[in-house]
Structure P
Amino acid sequence: MRTTKNIILVVWLLSLSLQADLFAQAKKIKVACIGNSVTAGYLLKDPAHEAYPSVLQGLLGETFEVGNFGLSGATLLKKGHRPYYKTKEFTNALNFQADIAIVHLGLNDTDPRNWPEYRDEFQRDYAWLLDTLKKNNPKIKLYVCRLTPIFSEHPRFKSGTRDWYWQIQKEIPLIAKDNQASLIDLNSPLNSRTDLFPDNLHPDQEGAAIIARTVYENLTGNYSGLKLPVLFTDHMVLQRDQAIPVYGTANADEPVTVTFNHQKKTTITGKDGKWKVVFPAMPHGGPYQMVVQDKKKKIILNDLLLGDVWLCSGQSNMYFQLKQSATGAAELKQFPSQPKLRLMKFNPVAETDAVSWDSTTLTKLNQLEYFSGNWAPATVASAAGFSAIGYYFGQQLVHEEGVPIGLIQMAVGGSTLESWIDRYTMEHDPQLVDALSNWRKSDFVQEWARGRANLNLKNAVNSRQRHPYEPAYNYEAGIAKLIGSPIKGVIWYQGESNTQNPELYAHSFPLLIKSWREKWGIDFPFYYVQLSGINRPSWPYFRDMQREVQYQVPNTYMAVSSDLGDSLDVHPTKKKEIGQRLALQALKHSYHRDIVAVGPVAKSALVKGHVIEISFADGSFPMVKSGQPLQGFELVLEKGMVLPVAATVLNNKVQLQIPSQIKTEKIRKVRYSYAPFSRANLVNQQGLPASTFSLPIN
């Protein structure tokens with residue numbers, strides 16, 4: 001009898017347990033979205049449906065219940081001007097009894113009423129909020145968010161918000177770690193999307209959807225499976241003699257295995273969907289196969305080489321195609337077999353020609369989908385449309401060094417220097433931060449470039465429409481996608497769209513070089529082309545400024561092109577010579593060849609009686625091109641008069657005859673090749689031309 005009762009009791013308990021399980025399965029998982037106006041959906045037309053928590057609800061589905069507890073103006077700081085912990089929204093969030101909490105607070109703490117006064121209390125107050133959520137539900141899963149962007153046109157940006165914002169950003173990962181919370185990065189998906197922030201602080205509907213997608217990925221670990229960056233395709237060249245990172249994204253907490261050159265590396269994808277393995281440095285060689293796989297997908301890359309990778313960047317003269325160059329037709333007609341030369345050309349979705357772009361193009365620009373490309377062996381088909389300068393540079397290196405050379409072309413016709421600098425660097429530079437504001441009407445941007453951009457964007461409906469002449473754009477749409485994969489160095493031909501302000505370029509160009517090196521974590525060499533000759537008055541000053549930069553920035557070298565210019569055309573066709581001059585610089589400084597890579601380098605000008613004697617750097621032997629009379633020298637007098645002057649080469653020096661009409665007026669300096677379209681002809685024994693220069697009289 002007792003046994004029968006025991007059986008009935010067990011059955012009854014099992015029944016209760018089953019009912020409890022069924023109830024538990026029917027109970028929705030509650031997600032509380034805690035935050036400020038970005039969470040609340042400020043500025044959105046229909047926050048109830050467009051704010052990120054509402055979009056997140058649609059992504060998560062019916063098994064979840066998402067609550068929006070955002071409050072405009074709320075601060076995390078308890079002593080802030082509108083502390084979140086005192087609000088009914090916080091009370092409602094606690095009463096919601098959430099299983100998951102997403103906390104995105106801190107933007108309003110950048111207000112001068114808050115951070116300067118109470119910054120030391122931020123971490124403590126954040127910990128209190130998280131502890132309160134845990135006490136309310138000990139099983140709650142907490143997520144802390146890195147802040148969405150505040151862009152430079154925000155009215156308080158330069159007065160303090162910029163600096164306080166980044167101080168808070170640095171604290172948030174520490175807060176997450178110290179409080180056993182997971183970290184969600186809401187900054188990275190949006191910090192390049194100025195088009196989505198009409199008031200520089202609050203995202204529009206598309207921006208809110210990106211936040212929702214980012215939160216969804218972090219909650220579910222679903223990052224759409226295994227993917228590799230744009231650089232990883234068949235025929236790729238990997239940088240030799242440096243550690244080899246292979247990286248990408250996949251679903252969270254999944255093992256990813258990479259097999260390359262008889263080595264295998266395995267890692268586990270992070271909560272953010274990112275993974276990375278690093279192979280040791282290897283010498284040049286190949287071809288190799290690389291296999292990347294997770295549980296569901298396998299990616300096989302074939303015909304990979306280990307060699308030297310060079311980035312070819314700038315504007316139209318770097319973009320100028322081999323088939324358009326003076327020697328291009330002959331080169332393509334008798335194209336040599338070059339198995340060690342590989343080309344990756346990033347093609348723009350639209351050329352910056354004098355046309356107005358359609359809505360599809362404009363949308364792709366805003367989404368930073370401006371560049372696309374794949375690696376390819378150097379063939380007639382792939383080389384014809386490739387950078388002529390880049391091609392001849394790479395061809396020379398293969399010939400001289402015998403190692404595989406990979407060339408990445410990322411250049412945009414007419415692009416400004418500022419378009420290639422990252423936003424953070426510009427925002428924190430006292431001069432360039434202002435170049436980010438209202439750039440289509442700004443004197444920071446050349447009038448021609450502004451006019452062309454305005455024509456391209458004639459059909460734009462978004463007042464913050466993006467364009468490849470816009471400051472930071474080409475970095476965000478292009479260069480940022482290359483960083484992470486090592487390179488040997490950079491060749492650069494740009495400046496035509498910045499000649500209106502040589503002094504600003506002298507400040508900005510070194511900043512670009514420094515920032516790229518910092519982003520890559522490599523002190524790679526930077527070889528650049530001095531502008532050619534053309535009948536534009538500002539160009540001699542610009543060329544002289546370019547000459548000086550190479551002495552101010554370490555591991556930076558210049559190739560002269562003024563002797564190859566065209567008086568009327570900004571695109572001279574003699575590109576082979578320029579590519580080979582860049583290669584000479586690389587062979588000397590990157591490959592340590594004992595060669596002469598530049599023309600005569602003037603060092604000083606000294607008056608000796610009726611003669612001015614110009615001395616040159618050691619090993620720099622001046623001579624006259626083709627036995628012609630020496631041309632291109634002039635004197636600048638103290639009252640501003642400029643006089644051409646006869647010159648001769650004698651004993652490895654240049655002697656200038658002081659004109660007899662100069663009696664009492666003092667000579668201030670000597671200039672060379674200062675005509676906009678110069679016919680100056682000073683060269684060395686190798687035929688390499690001297691740069692435009694100016695020297696004070698000693």
Structure Q
Amino acid sequence: MSEPVAIKDQISNRIDESRYISRDLSWMQFNYRVLDQAKHINRNIFDRLKFLSITSSNLDEFCTIRLGSLYNYLDYGKERFDYSGLREEPFRKLLLNALRNFVQDQHEYFLYKLKPLFESNGFMICPYADLSVEHTKQVNDYFNRTIFPMLTPMAFDSYHTFPVLKNNRLLFGVVTKVFGEGQEQNRVSFIQVPSNIPRFYELQSDNLVRFVPLEEIIRYNIHQLFRNVQIQSINLFRINRNGDFTLDESDDIESNFLEDLKQKLKTRRSGRVVRMEIHGEADPWMLRLLKIQWDIDDHNIFAIPTLSLLDLGSLSQIIGHSEFKGRRSYPPQPIPPLNYPEEGEQDIFEILKSRDILLHHPYNSMELVLELLEKAADDPDVLSIKITIYRVAKESRVTRALLRAAENGKHVAVLFEVKARFDEENNMREAQRLQKAGCFVIYGVGNLKTHTKLMLIVRKEKDDRVFRYVHLSSGNYNESTSRLYTDIGLLTTKEAYAIDVSEFFNVITGHSYPTTYRNLITSPRDMRIQLCNLVKREADNARQGLPSGIVIKINSLQDKELIDELYNASQAGVPIKLIVRGMCCLRPGRVGLSESIEVISIVGEYLEHSRIYYFHNSGDPKVYIGSADAMVRSFDRRIESLFMLEEAILKKQAMNILRFNLKDNVNTYVMREDGTYELKSLDQHQPFNVHKEFYSVSKEMVKDVTLF
């Protein structure tokens with residue numbers, strides 16, 4: 001399984017020589033930064049387990065989509081060069097080895113650092129074998145009453161086809177021995193562990209909550225499903241399947257397109273296996289059979305320590321348990337936006353006619369946006385509501401307001417992106433509810449994914465004047481994630497924005513082509529070229545001896561054309577500061593290439609999700625905020641928007657967000673030239689935690705903010 005030393009050196013040299021960092025290897029570095037959060041000893045055990053759980057869920061999604069995408073090339077003989085310079089097969093081995101090392105680190109930390117803390121915190125994950133006689137009887141009763149009727153052994157032999165085993169589910173492979181015709185033969189049956197009952201059976205006594213894993217209960221009672229048969233081995237495992245697919249929209253949007261989506265969602269459940277986790281030692285005979293059946297090798301198989309837990313993402317039952325509610329950390333109460341009226345309750349429509357409001361979530365609540373939408377749904381003077389939806393909360397107030405608006409006779413147009421990854425089924429269901437209520441619903445635009453976040457409310461006011469209320473944002477219309485993600489948005493009635501957004505909705509809901517926008521930059525039309533031109537202008541200014549500078553805050557940086565322009569600007573002497581939460585394919589600080597570029601990543605209590613692009617522009621800053629990362633998919637395969645902030649005070653607020661991020665010394669990781677990261681050194685006397693400081697930001701702080 002190990003590569004010869006000469007080949008390893010050759011691969012390392014090729015990676016080092018590349019001008020770019022591998023997207024997938026950079027993502028691995030990001031997940032290590034999330035794992036780092038579980039190692040913070042100043043956090044309570046439940047928050048530490050939360051971050052550990054997130055790393056596991058992240059890894060599942062990565063294998064399903066990114067590893068799945070790699071297998072689309074491998075399985076169909078397509079050529080692919082990674083940013084590291086490696087071809088498909090060498091990169092597959094490199095990536096799977098990196099994933100295996102990460103999983104090993106995950107489980108070692110869980111076993112040796114976190115698990116020993118459980119009992120002192122009032123709980124434990126209790127193996128079946130350690131249960132008392134009384135508890136064993138209680139657990140067995142639960143098995144016989146609830147679990148046993150749900151279990152179905154699925155045999156595989158010459159009489160039974162190989163069953164479709166579900167993605168991301170706990171599975172048992174039970175090998176039995178059959179005697180006949182003078183020889184012994186192995187048979188295998190598969191059992192899927194139910195996912196619609198709790199992962200742990202709970203036992204409470206002695207001020208201790210014991211969580212007994214469901215798979216442990218099944219393992220010790222599995223003989224009840226195999227009576228009068230010799231069980232050779234019981235193997236617990238789990239698989240990730242390829243879930244990467246693209247949608248080719250049909251002209252018949254109502255039937256063909258939605259049916260196509262439903263079919264492709266089913267293939268995600270039965271796509272090729274790309275990773276298999278096995279708990280402890282696997283039966284060699286079963287493993288050989290599965291390798292052949294799924295066309296995988298040792299690189300795809302990850303051994304999980306027997307004493308650890310298969311699927312650390314399932315710890316949410318413990319993390320969210322009501323018994324520990326007072327032990328978990330909770331965020332402070334949100335503060336009002338900086339330019340919100342300080343005294344008296346006012347009507348949101350009247351406030352927005354007098355001023356623009358920049359919102360910074362979660363430090364500012366999403367309540368203002370929800371209030372505006374809910375008032376619009378009931379207000380008799382509101383004529384229409386248009387909105388783009390990418391992800392919504394369960395029991396969403398947004399969709400409830402839109403349903404009410406339609407029932408109240410308003411024109412409601414909703415672009416509901418049913419291709420939002422892993423939310424496809426929920427979005428499709430919500431979109432069809434809206435459509436049945438009389439809303440005009442668009443299920444995405446062609447092969448493009450609509451990722452932009454825009455809302456337009458048209459209201460008839462006194463003297464038959466019409467006002468347009470606009471919301472533009474980096475975040476989803478999701479009140480649940482707005483408390484966990486940092487996002488930025490603008491509420492405004494300014495005509496320049498209203499005209500742009502009206503035009504944009506006409507383009508995505510009809511067949512028109514846009515004229516030039518005043519404040520919007522959109523993709524796939526011209527976002528890449530406009531951003532590249534803004535970078536070029538900074539480079540030109542630097543060459544002419546004029547002040548210059550670029551600060552960009554995004555989730556991901558992957559587009560080669562923009563990266564190359566940033567390299568050129570660096571060589572022209574432009575100071576460039578990038579705040580990239582996740583993957584970053586640019587190499588900072590390389591001699592002769594990117595010496596003036598610094599890259600940091602902020603990973604902490606909140607998920608950094610806001611996108612802000614700042615260009616110095618010789619002292620007259622241009623500041624854009626919106627939904628788009630600097631990725632090929634954002635520029636070429638998505639409908640995205642960035643909008644320019646016009647008002648000086650709003651620019652200052654956005655610039656202060658960047659300044660605070662650059663100042664952080666608690667959650668900040670500095671990217672090295674080789675693509676690895678190190679935690680920024682903490683000033684013990686002046687710690688600056690950006691996820692706390694924004695709760696005390698004031699108008700005075702932002703008044704004179706500068707970035708260069």
Structure R
Amino acid sequence: MSYDLLFEPVRIGPVTAPNRFFQVPHCNSLGHAHPRAEAANRAIKAEGGWGVICTQEVEIHPSADISPAIEGRLWDQRDIPAHQLMTDSVHKHGALAGIELCYNGHHAPNLYSRVAPMSVSAMPVDSNYPQQARAMSLADIKSLRQWHVDAAKRAMEAGYDIIYAYAGHDMSSLMHFMLQRYNRRTDQYGGSLENRVRLTREILESIKDAVGHRCAVAFRFAVDEKIGAEGMRPEAEATDIVSMLAELPDLWDVNVSDWSNDSATARFEPQEGYQEDSIRFVKQLTTRPVVGVGRFTSADKMVSQVKRGVLDLIGAARPSIADPFLPSKIKNGELELIRECIGCNICVACDNIVSPIRCTQNPTMGEEWKRGWHPEKAKAGRKKGEALVVGGGPAGLECALQLSKRGYPVMLAEAGSDWGGRLLNESKLPGLASYIRVRDYRLYQLERSANVQLLAENTLTAEDILDTGIQHLFIATGSTWRRDGRGREHPEGVSMIENGARVLTPDDIYAGVAVTGHVVVYDDDHYYLGGVLAEQLRQRGCEVTLVTPSPMVSAWTEHTLEQSKIQARLIKLGINIVTTHSLRKIALDHCELSCIYSEAHQSIHCDAVLMVTSRQSEDQLYRDLSPAISSANDVSHDGLTDGPDDGPNDRKKPDVFCIGDCEAPSTVAAAVYSGHHCASEFDRIGTVDEGLYRREMISLES
């Protein structure tokens with residue numbers, strides 16, 4: 001299929017996008033707190049060929065601040081220089097810059113400004129903070145219109161080309177005014193649909209009057225909330241709203257709501273273009289260009305969306321994070337080099353925990369300014385000698401790839417017959433097939449790299465490694481799941497396990513150990529694995545009870561927007577769920593639980609207990625190597641050798657580094673980052689800039 005269609009310019013009001021690739025507004029937890037990092041993060045996508053680059057939501061007034069979340073701010077003139085950093089860096093690469101103006105209403109508890117929140121009607125704020133929002137008066141509504149105009153003028157001054165009004169994700173006042181479940185007003189802004197849309201119309205008109213001669217005005221609108229008659233839906237008011245406002249904005253950015261539906265994980269929405277059924281009606285009602293998302297990574301799928309009249313512009317948040325150079329790779333015919341999003345939502349989690357953005361597939365994400373990393377370019381190596389990476393999991397694969405890009409001759413050794421480490425097992429679990437993309441992207445390039453040797457089915461000892469004479473050693477031998485129950489709730493493990501009781505770990509399940517009867521899954525890990533293993537066991541015919549000390553199943557997946565979907569699925573599968581209980585004893589035919597609050601006990605009959613608690617680093621090889629090396633070299637306390645190689649008198653003994661789960665078990669994203677970081681920085685050890693990175697510093701003015 002020809003992809004030329006994707007590189008056609010698209011007129012958007014008074015501006016023209018150079019192609020159809022559109023990075024829609026998305027958070028990155030850099031925003032107003034890290035303006036240089038924010039600018040560099042957006043600029044890398046413009047360099048990679050995205051025609052339009054947008055901010056995250058940008059607060060327009062202190063009466064709706066969503067601290068501690070770090071989004072954008074455009075409260076007054078003092079915020080303009082930070083935004084100019086972003087627009088200048090994006091324009092440098094020929095892309096348009098867009099800004100999403102937002103007033104959050106009862107979604108904003110105002111923890112920083114401490115102003116009483118305002119909403120369409122009086123109601124509690126939706127952030128589990130004991131605070132209520134007051135109903136907006138007509139004077140407040142007039143002020144809100146003016147705040148949008150003022151912010152739009154500041155945005156134009158800052159250099160933005162596209163200015164958004166935002167009515168999406170159940171997070172903004174414009175959406176709240178439209179929805180009957182929130183809008184209980186009896187004045188001209190309540191009651192009929194026309195009245196409930198009035199504020200949106202007025203704000204769009206006001207922004208166009210103020211800046212429409214230079215800037216395109218976009219409207220981001222959630223057309224489907226996926227909750228039935230109570231919410232916005234295409235077959236009802238969403239169609240009427242699009243019809244009412246059809247030609248008013250210069251661009252329609254349409255999606256589904258809430259955020260957990262819009263940014264659904266691959267576990268629950270495995271197909272690209274999964275929003276099509278909800279959004280395709282919009283193009284039939286307006287002549288304005290339409291942009292939408294669907295976790296698009298396939299160029300064929302993108303072309304299909306345009307040819308079939310679903311979208312004019314291919315929107316992306318997560319795919320642009322996983323591969324900022326996705327458009328360039330399509331243009332250059334390098335489809336096999338696209339770093340495909342796996343839909344894990346580790347990027348989303350960062351915003352929810354107020355941490356700078358990261359990505360499982362792209363370890364440079366968020367590090368563009370801080371460490372000077374680039375997703376496609378690597379700095380030439382500063383040392384001499386070959387590198388040996390032991391372990392072909394996510395850390396080892398990324399480490400070997402980055403070392404090869406830096407020009408080092410690399411040997412990658414793996415004890416098993418296949419590559420991928422934990423990815424081989426986890427990608428076979430229900431809903432996690434996309435995880436194998438982490439392996440595939442790296443392995444494809446390593447197999448074609450002239451300076452890389454791949455050595456599968458090679459179990460190496462410390463003596464074997466030292467005998468090679470290779471100077472740079474990276475140990476990525478992973479981790480295994482603990483059988484003793486040691487974890488957060490039981491730091492010393494489960495003390496009472498009767499002899500003969502059947503205690504399993506995830507590694508047993510991966511190895512194909514037969515499991516029948518009633519299985520208790522004890523989840524003290526709280527991420528996705530406990531829940532997905534319970535699902536798999538149930539699918540295999542086991543009776544399953546999931547026990548967790550947490551008040552909910554897979555609690556950490558609240559941050560990845562999956563928790564409610566996971567718990568609902570387990571309930572639908574008939575899995576018994578016992579929360580707020582820890583394991584007290586495992587006997588031959590039952591286990592005893594203890595309530596974490598009352599210490600009341602209960603007993604559950606079971607044939608086996610599956611422990612999903614914590615992992616143990618498989619670092620024996622690293623520990624075997626360290627003494628031999630440290631005896632001949634000056635070694636720092638963590639086993640990393642000090643001092644650069646200076647020439648012909650380079651020491652003969654090697655460096656040794658421990659990376660990934662072998663160093664500290666964590667997420668797949670953390671393992672990939674660890675491999676990339678060590679491969680990128682290991683030859684700076686002992687230099688002036690060792691271990692340092694740039695920080696955003698507050699300037700104190702008198």
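None of the figures in this text is laboratory data; all of them are computed from the coordinates on show. Note that the coordinates shown come from a computational prediction; the quantities given were computed from them, not determined experimentally. Cβ atoms are built from the backbone, for glycine too; each structure is taken alone.
Structural remarks
- At a computed 1, 6, 12, 15, 15, 12, 9, 8, 8, 7, 4, 2, 1, 0 (P(r) over Cα pairs in 5 Å bins from 0, in percent, for residues 450-673 alone), which of P, Q, R: R
- Answer label among P, Q, R for the case where distance in nm of label points 7 Å out along Cα→Cβ at positions 410 and 482, calculated from the coordinates, equals 0.5: P
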